[in-house]
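The structures come next, written out as structure tokens.
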Structure 1
Amino acid sequence: MRLQGLHHVTMLTADARENLRFGAEVLGLRFVKKTIHFDFGQFYHLYFADEDATPGAVLTWFEMPDLPQGEAGAGMIHTIELGVGSAEALGFWEERLNRVGYPARREDGALHFEDHDGLHFALTVAGSGNPPLRAEHPEIPAQHAIVGIEGARAYAEDPAAANPVLTDVLGFTDLGDGAYRLDGELRTFGWAYDPAPETPGEARGRGSVAHIAWASADADHLEWQRLLREAGQDVTEVKDRDYFRSIYLLEPSGVRFELATLSPGFTRDEDSQHLGEELCIPTQYADRREELERTLTPLTNPRAAWRKHEPA
């Protein structure tokens, strides 16, 4: 039994409009779902991905207005690594990010920048052999488009400590010095720990990462839950998130992990050609649709504007 690879990464933002601009217009990802936070029904949950909303390319944000500034500390992810196809693509992104107001810098062969909430991203030349997962954008040539999420880095009190939950249960390979690799059935993912800063983190602030989700085959999901519990992990019951089913735990270094199924997927309530165009309300909040449509910040999928300019 093996994990399939990365499923998604979920973060916190204080501004849905800026988040939509960043994900869909700056990074050029496809805006694939506009829905509601399952546990706090008054907030947005926004999803961005490749053209087919494929696990391994999915970045999601909870919008919670008036959040304080987040700060990564021990047990928190501090960097998300996005893949591109070539060194030439890094040059394209360096020019683009600086031009649209996201200052970028080269460091250790990667291009580093922060989003509107202060979360750190790095663009790297993908070398994992993963199939490319691209989105279409009128300003981004296909050869320079982001091709998926390649890795993430977190802070830990002891980055080099043995982590048998990762290696013996979840199947990560220990590469030494706090670095790991997940060779999933579908995709490979790089995972690493760095020494934690002395100051504690602010996990509930904008620009912080809420959790990272690993993709599980549907048939394996309950077995993963059992194995993790046998390994001494406090694992939640299965939660229905409409587009996947999830279990959650804190891995030994304190990072919140989710295991999410591959189905039913993002087309369960929208046609594949029209993802991210409607406000999709989870079943438990269906009777609040009028209230939510009145109180949430209006968001329009940028693709609606692109279509107006397409030749007939």
Structure 2
Amino acid sequence: MFRGIIWIPPDTRFPFIRLRFYFFAISGFLMLATVALMATRGLNYGIDFTGGIMIEARFAEPVDVAATRAKVDSLNLGGTEIQGFGGPNEVLIRLPRQEGDEKAQSAAVEKVKTALGPGVEYRRVETVGPKVGAELLRESIIAVIVSLGGILIYIWFRFEWKWGAAAIAALFHDVISTVGVFSLSGLEFNLSTVAALLTIAGYSINDTVVILDRVRENLRKFKTMPLPELFDRSINETLSRTINTSGTVFLTVLALFAFGGPVIRDFSFALLWGVIVGSFSTICVALPMLLYMNIDRGAHDAPAKETAPKAP
């Protein structure tokens, strides 16, 4: 009977726990690099958070971005930003919010359309006020914190609080490093990116729960096995499943990134990084950290079954 492709031999015993200090060094570097990038470069916040006007325009022919920038700058609408977006005939135009009410914003959009001339398809025109943008940013931060708190409570009830603390540390690592990648790359950080962060947290904790469950099973089976050896055994026993799941998700998201178009490119890029760093943190951060949590091995013993007394 065909049982599928076995990527990892059943007898694999890769010493993940022995290499934990190297993994901690990599994780620490990512965290410190994120802090440095946030202090020096910050994030390229999208219009969702900063407020202003965004216009996505498609021309009939390949567009000269420099000439288009000169046309829009001549309107004296403030610090405009124009960049290529998607194909060679598409541009993304950002304008600061104009003084006045919504009529002033609409007038600015009409000025841009007049300057660009006929034959231009406007695929998206968005206007967000600064107050709304600040509220969205605050609510996005709250959403991420609440989701991490909910995951901590779930792991606490399913295992115990020490296991939850290790899992949350790994998730925090995933979220922070993803923010750092966006700071380094200069990609737009918007509501879609926040949705990607929440998706990464959900995906990563699913993988973590599978490995933690195997650890709990092995604690019941191997009562005297040293914890480093037991953790290595648990990781290796679930390694094939981790690679199959992560590989499948990665290929799917890669297709979205390559062919999904510019609208979801930032979202899919965040997920690509999240799949990689989520698998790393589950195996190389959460389990090694649990080694230092002084877990109670007896708490995971299966209840003893009553047996009938032997006949004399």
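If mean count of other Cβ atoms within 10 Å over residues 196-203 is calculated from each of 1, 2, which structure is the one that comes out at 14.5? Checking each candidate, the match is 1. For which of the structures 1, 2 does the calculation of helix-only ellipticity at 222 nm (-39500 (n - 2.57) for each DSSP H run of 4 or more, over all residues; to 500) return -20500? For helix-only ellipticity at 222 nm (-39500 (n - 2.57) for each DSSP H run of 4 or more, over all residues; to 500), the value -20500 is produced by structure 2. Set 1, 2, criterion distance in nm of label points 7 Å out along Cα→Cβ at positions 52 and 236: the highest-scoring structure is 2. Supply the structure label, taken from 1, 2, corresponding to mean count of other Cβ atoms within 10 Å over residues 116-123 with the calculated value 12.8. Label of the source structure: 2. Can you say which of 1, 2 returns 33, 61, 6, 0 when P(r) over Cα pairs in 20 Å bins from 0, in percent is computed? Working through the options, I get structure 1.
None of the figures in this text is laboratory data; all of them are computed from the coordinates on show. Since the structure is predicted, the reported quantities are computational estimates derived from the model, not experimental observations. Cβ atoms are built from the backbone, for glycine too; each structure is taken alone.
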